[in-house]
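A short reminder: the numbers here are calculations on the coordinates, not readings from a lab. A quick note: this is a predicted structure, and the numbers were derived from the prediction, not measured.
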Structure P
Amino acid sequence: EKIPYEPVFEFKAAVGYKRFSPIILFTGLSSSFGIQKRLEEIDIFLINAGVESQFLKNIALRFDVENIFDQRYEIWEGYTEGGVQFYASFRFKATK
């Protein structure tokens, strides 16, 4: 039996470009297919992108934009999801 609100199939892919070292450009996509709601079945397809910059040997800053095309969708009735989302992160690698 199929679980409600659970995708039948999910696909995620990403690609990075390091030509402008120490800056890395990347983009990706995320899809969920066959999400069975109460009365309908939906598919979701999102495009994401970002940039990461390496500072020194062990410090990096990253900025992501998810759902670039501002796709709105509703998996749970009454709760709209989606919209453009922005993330920033800091990474530190402890080395000897």
Structure Q
Amino acid sequence: DALVIILVFLLTFIPLLPIFTAIGPLYLPFIGDYGRTFAVNYSLGSGFFGGLLVFLSPTLSKKITSMRKGKKISFQGSIVTVSLLIIFGGIIQLIV
């Protein structure tokens, strides 16, 4: 199951990387005096973070089902996934 998720992510995201050009600085003061700022592809970071949320959403959906004693909400998996992405996307927009 995890292998399928990882393969779908890689086969979808990696071909699109040339299109994504959001590159910005990453400041790491503990590395040393020279070369503390590195160029980071923001699209790659956000893609991995979104992939992680999508990867974790089935586990959260199963927890919700067990807390409700086996009862599922219609489209529960989709609702959990989209809700996680919207909530964490909003949090990141407020922080950054």
Computing helix-only ellipticity at 222 nm (-39500 (n - 2.57) for each DSSP H run of 4 or more, over all residues; to 500) gives 0 for which of P, Q?
P
Which of P, Q yields 33, 17, 12 [semi-axes √(5λ) of the Cα gyration tensor in Å, calculated]
Q
